[in-house]
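Below you'll find a set of structures to go through.
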Structure 1
Amino acid sequence: MVKLKFSIRGLFAVATACILFIKPTHAQENTIQLAQLNIPHVDLKLTIDGELDDLVWQQALDVPMNIVNSPWNNKPSPVSTTAKIVENGEFLYIAFIAQDPNPELIQGFLGDRDTRWFDDLVGFKLDTYNNRRLNYEFFVNPYGVQHDAIFNEMTINKDAAWDGIWHSAGKITENGYQVEIAIPYHILNFNDNDDIKTWAIELVRIYPRDTSLRISHIELDRNNPCWLCQTPEATGFKSAKASKNIMLTPTLVASRSEDRDIFTPTSDWEADNDIDAGLDLRWGINANTLLNVTLNPDFSNIESDSGQLSVNKTFSLFYDEKRQFFVENSEYFSSNFDLVYTRNIADPEYGAKLTGTEGKHTYGAFMTNDTQTNIILPGNTGSRLISLREESESGALKYRYDVNEDFSVGVISTIRQTDNYHNFVSGIDSKYRFSDSTSLKAQVLMADTKDSPQLSASGQEQNFTDHAFKLDFKHDSEYWEVTAEHQEIGAKFRADLGFMPRADYQKSKVLVNRLVYGEPESAWQKMTFAGQWQILHNENGELLERSVATSFNIDGPMLSVFDILLVAADKVGLRRHELNFDLPIDNSIDGNTDRFQENQAIIYASIQPTAQIFTDIELTVGDKIDYENNRLGDYTAVYGSINYNVNKHLQFELAHTYSDLKADNANVFTENLTELRISYQFNVNSYLKFNMVYTDIDFNLDNNPSAYTAKDNNLSTQLIYAYKINPQTVFYLGYSDNSYQDDRLKSLTREQRTVYSKISYAWLP
């Protein structure tokens, strides 16, 4: 057997060739003939109320939407939809008339913003630079509930956490429903000039019945996975001006928190009253450039994160970013590696961010401090979280140059530092499209780190550098999806501002998918057969993991999905010193770890039998390494959820996860996670929510000597009232508490409770 090993020099040579010496003139030109829409201009304003009786709509451009792109391949739509488009130099107005032969089957409910993505929806995708790199997405359900996002074609990521301030209203009629949308130009980035502008727009309707149909006004080529690249052009917008608008958002947060020592029976509640004021500035310097500044921000999450099981996990868990300062224009910092993970920034006092686009140039920069410093220390078999009790500064810089529609190259740099510690990361990344179906992405990084004695294993200050490299080839056509990937992360590579919890490994992966499509009258709509091979070594060539997997997926009636995945993996456990702290540190793999063979089957199914009910279940059975005790066990995990919309106002969500590990004919641990969320939506602006997250973990101390307690239970509850005029003008009033139980307590005992209020107002001077 021949063992392939990439040297650092070789990696840089390959990456440099891929990124710098590919000639973009060889790329295939876009062969899609783009149909052009000419958007009329009026000097009138609209009242957005869901009614289409304004005179403005008589002057609008009518666009029929009668093509089903998915799951059918550009087939005629079974329902009629018409979009009306007009603009007045300040707003882009779009109305939709969505007819339905059975309006009683319309799937739509009241809900908070971005929570009703599976309802009946109408909306559009807008590329204001007409460069096929980013697009805005605006969608509305029949009750006017807003959904928006920004899609990044470079990274294939959709940022649904972005929230723009725009206007909408919906109304159900006897023939279906209709929606009005007004998008103010000041929330958009675009080239601001006096000439007629050319943007790109696609009009879309989502029609979920037995099958969820995606209806558009254009045909889309399945052999080109870049649907953004096929978006047709729209001209007009001559009077569109993105004024140098300034939005000031003062925030006031008041809270009373009480804590007590639950292990001391006589302990009293200790109260902490806090009032904080903050200020956010959003300045559109011009149509292309946006400045965000935040002072003393309230960066706490109003609503708690979704629960995650953590027992027997060796790598850090990932949590989504929800904080507006970091969310807005976050796509400007995206790259092939996750180098900007802002949840690492826990409690900043200030922050500033500048993002913009000028022609073929896209750039972003931000800087913020943090009153504490959380760092993920990566390894090849696990990671751990370290917190430094000192203030730090963090920042990132990203620049991308779009040579043409097929070739982009960029540079990125991140920094995290304190007085006696720093981590600098810099690199280049690129994406090149050989054809509509085939693309190549590459990234090369270098990291320079100075560790304080607190972070160093030796207890001494250390300085080191290392590299990371990733090459990703993808062919995505109508019937075949092929991915080939190779990446290397050096043993001493760290990206402390990012989420890269694994280091010291070389990974090669090949994934092949075969897609089969049904006909409109078929009981099923799509089947996927897949196979995957993956292998990981450390940089010394020692085997970390080798796996093969095969899967089958089918989309059926009642919006159902069935998926089965079979995995066979050869993996290593932890090192000897990680299991016994008395042993000297030895980072080798061979002769210092045990190897285990995991065989697992994962079955997933979901169904929506009515518009009101969605349910899904996932079952995992097979082998799993018991890392704490360095052995192979029998693993069972079950996840189930049900979402029930009682009516258009009231919604119940219940999810439960159960996992159990047995080894040596006895239980090791049993873990249960229950989440209950009840919401009552008064209207599109206000709601009342109750959230509960309960974790129940039982350890068998006789068969799990590393555990320190047989019981580890936690219960968190929240009650929140919210009133939102827009994403920035909000009022919250809430209560939360947390209870805990272990072997020392007979029952769950409340240890923390908080009452809080938050008010913010978006002021446009």
Structure 2
Amino acid sequence: MRTILKSILLMSLCSSATAPAMAINRANHDKKEANIHEEDANIHEEEASDSTKHQPLTESSVKLNEVVVTGLTGSQKLKQSPAPISFVSARQLEMQPSTNIIDAIAHQPGVSQITTGSGISKPVIRGLGYNRVVVVNDGIRQEGQQWGDEHGIEIDPASVHSVEILKGPASLMYGSDAMAGVLIFHSAPTLAKGDMRANFSTGYQTNNGLFDYSLNFAGNQGGFVWNTRYSGKMAHAYKNKYDGYVFGSSLREQAFSQLLGWNYRQGHSHLTLDYYHLTPGIVEGERDEKTGELEIPEGYDAKSYGKPMPYQQIHHYKAVLDNSWFLGDGNLKFLLGYQQNRRQEFEEEENPKECGLDFMLHTMNYDLHYLSPEMNGWKFSTGINGMWQQSINKGTEFLIPAYHLFDYGVFATVSKKIGKLNLSGGIRYDHRHLHSEALREENDTDSHSSDWNGFVLNGSESNGSESNGSFRFQAFKRSFEGVTGSIGLAYEILPDFNIKLNLARGFRAPNISELSSNGVHEGTQRYELGNTSLKPENSWQFDLGLDYSSPIISAELSLFANRINHYIYSEKLADENNQPVLIDDTPAYQFTSGDARILGGEASIDIHPVEHLHFGNTFSYVNSVQLHQPSESKYLPFTPAPRWVSDVRYEFVCDGKTFDHLFVKLQMDCNLRQNHYFAANDTETATPSYTLLNMYAGTDVKLHGKRLLSLYLSGENLTNRAYQNHLSRLKYLAENTVTGRRGVYNMGRNFCIKVVVPIEL
């Protein structure tokens, strides 16, 4: 609470600063209340307004094409956006079983996840992840320790109402780093005047004993709006038929959010406070030499919900001040955010309260954005946004240096509608300055116990002599700048047939880990080494999209070609005998760069020969190649395997009095063999193909015409297939000497039940 109060104080002291890319849902709601542009009211409001209205549990392409999305140049209908965008509705999120928010959207075409067990997921869009994906939540960039392999997204899944997925360079409105794309997590729109609602949801999963719950209360009284949510989650170790229970894969999660604000005819002013706490275990993969089973330390139970050693602890605090004003038919948005992210790793049984790695990151986000009124089909927007960061090392071990970062970006976008043709484009300039602090390791740690266990910050001397130690981190200053832009068109060839073309340039400055890491990373089981000579990544991407909708068939095709200069990746080091280089008895990895070419696309088709029967198929493919490299270094690391998902869904016709929206879906999730992997120094290995059989069912239960509850049942991996996803980090843990299998396998058979209870007050 002290940190939250500190956040509020900082917000009040900095109220003269500026604001973000568009929180479109809230803006649309404000427009509706002000009787301005009522035609822009979208599916978000439909879902939130009347829970008794008959709607299918899944959306067709026709309906999704009418959704208003943020895009790269401001608010527009999905079918009119030249850039490739996917939309995930509130209903889709509600009925999808998951352990975190990235897991909930990873079934979308072109979207994958780098996983560390069942609880930690990092988003990957078209083969690119890490800092190349920008996450927007509460209208601002979510800033944590996203440079780490095992660092997930600190967002409560229950607080997310809908998701926009922007694929490809999206730096125009969202700043440097959005080379792969942007994930925009929308909160629920504020309610209409006089409304008060509450809801409760809970779920249980059998494989890892995951139990979660969330309680929400929102209202609007005379323009004063609020939205309060508290969520909790806990899970013990998951299991599969090869490894049994995977010790260290347990997790506990708590989250609290509070929105307070005022809606008025000319706009809105909202203050959002968020707190997120996650305690995930760390899977080390240590096995019994005789049985090959994963070891469970004495005194621990694999099905315990406690905190097994080692584990991580993440605290994320966020305060966001969001203001929006309508100036005539134009819209001015002003937003200021403060975030504090603290990540700790606890490793020592003898000293359970002493953490090794301990990072504290402070971030101030700012954004000022103006959207002009439409004039003869022209729409203009311009703005400035960026952030200030300070990272502090507070632990006894060190991986990255303390640093300061400041960046800003100015941009302008334009769109024009000419009959059935929609044109859009824009340009942006980014500047980022990074100042890394020095850290000197003392040889005589006993005589300097007060200096961070043998380390002295800022290169300061103890006893006035530099000869007593060596620098772990050298101080340095780097500045990066880049120009990005995009131009595209969407044309309605026929009433049901659209073509889209888009060309975009992306830019990403190297992060602090890539530049100057130097230490053991317990979460990745690596000794990581940075490279201060790295240059910024620059990319050119071309997209071609086609979509067709009819009463019987809905189909989409999206193809892309991406060329990246100075692509940064981590390579396993080897000596002259091709043996792994060990530092502190840990395999060493160093960041390097090269030029890359990425080709691929997504295709989907939904055939519905009769009204309630659907045959759906999606296919995603990415080919990532490093140019001018030998065969063992030809392919980029962590490239997702080709994926084909096929399902049959039937929506039953009910009387609507007791049961409504009843559906059953059978799904086949086929991940093909990944033979294109980064083989140099045994960094990656091939991954066999596998197919998972899943089943889903759900219904609304009504009483007196009102939705009493929604019930969802699912069974995933029904055949209990033992498999390893190519993007699983546990795949590369130590070999099981008894079976000869390397690494730890993914989750086995899992059944889930979820109940959502809406309460109208």
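When you work out mean count of other Cβ atoms within 10 Å over residues 81-88 for each of the structures 1, 2, which one comes out largest?
Working: 1: 22.0; 2: 25.0.
With respect to mean count of other Cβ atoms within 10 Å over residues 81-88, the highest-scoring structure among 1, 2 is 2.
For mean count of other Cβ atoms within 10 Å over residues 177-184, the calculated result is 23.0, so let me know which of 1, 2 that is. Walk me through the intermediate numbers first.
Numbers: 1: 23.0; 2: 27.9.
This figure was derived from 1.
If you work out distance in nm of label points 7 Å out along Cα→Cβ at positions 353 and 609 for 1, 2, which one comes out largest?
Of structures 1, 2, the maximum of distance in nm of label points 7 Å out along Cα→Cβ at positions 353 and 609 occurs in 2.
Could you tell me which structure in 1, 2 was used to calculate mean count of other Cβ atoms within 10 Å over residues 345-352 as 14.4?
Numbers: 1: 18.1; 2: 14.4.
Traced to structure 2.
Volume of the Cα convex hull per residue in Å³ computed as 172: which structure among 1, 2?
Values: 1: 172; 2: 158.
Considering all the candidates, the number was obtained from 1.
Each reported figure results from applying straightforward, stated rules to the coordinates on display, with no laboratory input. Quick caveat, the model's predicted, so the values are computed rather than measured. Cβ atoms are built from the backbone, for glycine too; each structure is taken alone.
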